[in-house]
Structure I
Amino acid sequence: MQKLKQTAAFLIAYAVKEIWDFGDPCVDVWKYKEMLEYPPDENMGHLAFPCFKLSRDLRNAPPKIAAAIAEKISDDAFESIAAVGGYLNFKVSANALENILSEVEVKGDKYGSSGQGEGKTVVLDYSSPNISKPFHIGHLGTTVIGHSLKLLHEFEGYKCIGVNHLGDWGTQNGKQIVAFKRWGDREKVEREGIDALVELYVKFHEEAEKDPSLNDEARAEFKKLEDHDPENIALWKWFIDVSFKEYSVTYNQLGITFDSYNGESFYSDKMAPQIEVMREKGLLKLDDGASIVDLEEYGMPPCLILKRDGTTLYPTRDIAAAVYRKNTYNFDKCIYVTSSGQSLHFAQWFKVVGLMGYDWNEDLVHVPYGTVSIGGAKLATRTGNVVLLKDLFRQSIEKVHEVMREKNPDLENADDVAEAVGVGAIVFNYLFNNRIKDMSFTLESALSFEGSTGPYAQYTFARTCSILEKAKSEGISFTGGGKITSAEEGDVIRCLAKFPERVAAAVSEYEPSNITRYIIDLCTAFNRFYHNCPIMTAEGEEKVMRLRITAAVNTVLKSALHLICMRTPEKI
């Protein structure tokens, strides 16, 4: 609807200038475009302009302003332009709907992209699991939000670098080493993989409750790792290999790949130069033996750079990583997708980067998200209270298999379809809500084939594929022409017209739920059209138009589902 908004704003701006000799149309078009709204009741109009904000400048009551403008303007993009109270209501014409449909057909899978990112580079840091720990549902946020943002930015023309900043450095690795040396069994780890490593990690924390000196032992083992102790280095590399066997399965199910797997350890030799920059700038201060940057002036606690024993921390490594990425990729934006609990951490070291003299600190973006729970229970690896993503995916896929055996027992590639729908159901459910909101996950609601769910969206896409396949088998041509004969057809096309602005909003707000909710809007509009407007039994130009609409929905749904990490099976 962006083009229609532009047209409406243009008409309003020139009417205001001509009637009241107020404003500059060249400037005001953009302002008026932003003021346009979608009425809650489409019977009133498809676009609405509130004249209340013009009342003071034009020294007139909003209803009088609306009436005067309505009398002055017209355009073939609009069937009618009417004043209703203090609003100016626009109804989109059949001619404009035809133009929208043609645009989808011409642009195909590029429809919805503004190209705003052409020539720009974005680095996205997401997923980033800690080695020796499995993916649980709490990791889903950073992984699917991050990858969706990567896909959205790519769709808008940006060159994107996806970075999996592995948590492979720090005291937790010292804990894992202590646990393995004390209680580990190499054969068991080789046999059971990451589950055995988690069992050891949980045991460490249980034992540390009884014997706190184990924490000192863990810090000492990590110090040895930083000092390149051969035994610890060998154990650490093995832990990474074991972990990646697990992670690769989950990434394959989600269809996610990365351009870089440089974890925290990669920056171990890149921190010292940045620490020296801080010293040269006079930023470092000693506080009880630790090195800090005082941020009291900026309303934040101090940023800890070095512990008393000289070991590094997350901020030290993140600063070194940011400098490396700027030098390597010359990014226009560097986006970090982590839980909202880390917001202070990112605010602190972003500020430190600026104080170090790097003016690109303004291009660092933290994208926070809320917590996820199962039945209200918080997740924590150290206590063993986790719902593993692999188990959740397995359960979901099995349940989809059960449904499919009843609905479509002869379906080809049933395993692939069940995985696409089962995994997609969980992803869609997670991305449906605003990312910053906490959520409590239930598998039953995610798997429903009705309502605002992934299976409903994928089933709707499969329905469009089935219709188009039948039309193709009958040799029906529907590349142009046709006639709009129902309100439901117009509803679907106007929904298609909103896709570009929903993409733009998802990128500017770093909010994939803009796309997820749009998908439900489009599916709802299409299914209402499908049930009320016969497609294959229609005739002549009516049939051509309905097939064109179905093809356009197929195109846009496929693009939209891809943007939120969803696969699109053509039969379910």
Structure II
Amino acid sequence: MTKPKITQVAATVAAIARAEEIDKALGGTTILTGSAADGLREAWGSADLIISHIALGATTRLIAEYLENKKTDPGVVVVDEAGRFVIPLVGGHVGGANELARTIAEKIGATAVVTTATDAQDIPGLDTLGWNTTGDLAGVTRAMLDGESVELVRAEPWPMPALPNNVWEPGVERVERRGTHVKVLPPAPPAVARILVSDAANPAADDLPTVMVHPKSLVVGMGCNRDTPVESLRSLLTDTFAANNLSLSSIKLLTSVDAKADEQGLIELAGELGVEFRTIDAKTLAAIEAPNPSQHAADAVGTPSVSEASVLAAGAKLIVEKTKTPEATIAVGRIAPVGHLAIVGLGPGAEDLLTPRAANVLRTSQVVIGYRPYVAQIRHLLRPGTEIVASGMGSEEERSLLGIKKAREGRNVAIVCSGDPAIYAMASPTYELGTEGIEVEVVPGVTAELAASSILGAPLGHDHATISLSDLHTSWEDIERRLQAVAEGDLVVALYNPRSRKRVMHLPRALEIIGAHRPPTCPVAVVQDATRPGQNFRISTIADFDVDWVDMHSIVLIGSSSTRMIATGTDDEVMVTPRDYTWLENK
């Protein structure tokens, strides 16, 4: 995706300084100084987004004469001279002003004042999904906001974000979940509006106010004579789509044979559509069985099918077979919708250690699944209408299977876990259960060992290992063998699941194995509830460490033979494993 051009307009010394700060934070913008009126006029004709450092009222008056269409006008954000508030003025959704305002506010420590109704009620705007919309967007959105009954119809199971509970899907049971309790809700009242997610150009005749959301689902394959003008190609495309009630907004890809890689008409057409133009080698296309082969094409470019075969080669199902004119051929295919499953690491517990990527994925998920305490940790981040499935300890397999099932239904699903999903968490078992046919995203998180290390100082400053002392999934014999290996390798080791009410002998045995290869003064630390309200830690030596300090909320870090305590701050010490940098030799 092309990076939008952002232009800032600033007229005073303070505003110019603020613009330079934002320019650095955003990684490059255009800054216009001098006359505010001239700056806004110039920016309006050249920028995708405008940041005005002029008062809100003045900015409004100056741009009023330029406003034409919210789908084409640039988004405008106003920043006050003190840098306290960032206000999207126009183009909040389509123009990207709301998103830019939030980004600027985060970068400069200001408050974003977003007044769009959907944002105020924390409901995703239908024009913010990255898909084009047509029809009664305002009327249907108003019905959603007013809590009226809105029918959601997906022609195919394209994933959607969480929508409020008054939006319902025919054939999908309406339920309300509170913890593990599931209450089946009565059927929704008759709809007063409809959301239709489809790559069709127009809905069937109906009096119900409808907004069409057009997913990027169609692949267009085209072949043509050399130097066919773009006008002829465009005419064939629009006629074919009109005849089959398909939306041009749903085109994701234009494709052809590699012999047409430099065909100017096809390149220009892709540019007009704003889609990728991809060419596929003739040998690959010739191996694909297409319904309408041509000897002429085989002789000309080395494959009996261009338009149909290129659609199939792109992974789409053919829905419009080859149509031809004397100059060109066209075929259309649909890419099957794919559900999305995100496995999200929530970090060690502190909200400011939840990554922005994780927070964004959670806010765009229709379904969030997890262990009850982890779901409670992020429930406030979820949008109204999110289906929340919280369960108890020991339900990991059921959670994974449910997440896969929901994703296969064409939903955006998040499975949450603490720390990082790939470290003693849900990523590997979910993959092992089989995730063919769905998109899987692993969203990393700050691990318990990293959080504990930051609290203690820098015990993981050199080579280290991570071992779980739980023998629920690994035999104790294997755990002992691994402990012996890291002990002999003189690695710092982080021990997960170090002790429970029933498992009281594993930690003493681990200390015994590692202690045989460490000096008695080797530092050992336990951190409990790292970054959580009850956080505490103790540092001792391997000779004096008391295992009664440890519970299942703890992580234990055992140093290597070089780990030592180093004075810091005011009468304090930290646990450090030296990195052995050569530039420290003379210090």
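Values quoted throughout were computed directly from the atomic coordinates according to the rules given, and no laboratory measurement underlies them. Owing to the predicted nature of the structure, the values given are computational and were not obtained by experimental measurement. Cβ atoms are built from the backbone, for glycine too; each structure is taken alone.
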Revision key, fill the gap. From the coordinates of one of I, II, helix-only ellipticity at 222 nm (-39500 (n - 2.57) for each DSSP H run of 4 or more, over all residues; to 500) came out at -18000; that one is structure I
Check your understanding: To which of I, II does the computed value 10.3 (mean projected area of the Cα convex hull in nm², for residues 173-268 alone) belong?
Key -> II
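Name the one structure among I, II that percent of Cα pairs over 29 Å apart of 68 was derived from.
On the way: I: 63; II: 68.
Corresponding structure: II.
Given a value of 2.9 for distance in nm of label points 7 Å out along Cα→Cβ at positions 349 and 373, point me to the structure among I, II it was derived from. Write out the running numbers ahead of the final one.
Values: I: 2.9; II: 0.7.
Traced to structure I.
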**Study point:** relative contact order in percent (Cα under 8 Å, 6 or more apart) derived as 15 - corresponding label from I, II
**Key:** I
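With log10 I(q)/I(0) by the Debye sum over Cα atoms at q = 0.14, 0.16, 0.22 Å⁻¹, for residues 437-548 alone coming out at -0.62, -0.79, -1.42, pick the structure among I, II it was computed from. Walk me through the numbers on the way to the answer.
Numbers: I: -0.68, -0.85, -1.25; II: -0.62, -0.79, -1.42.
The read-out comes from structure II.
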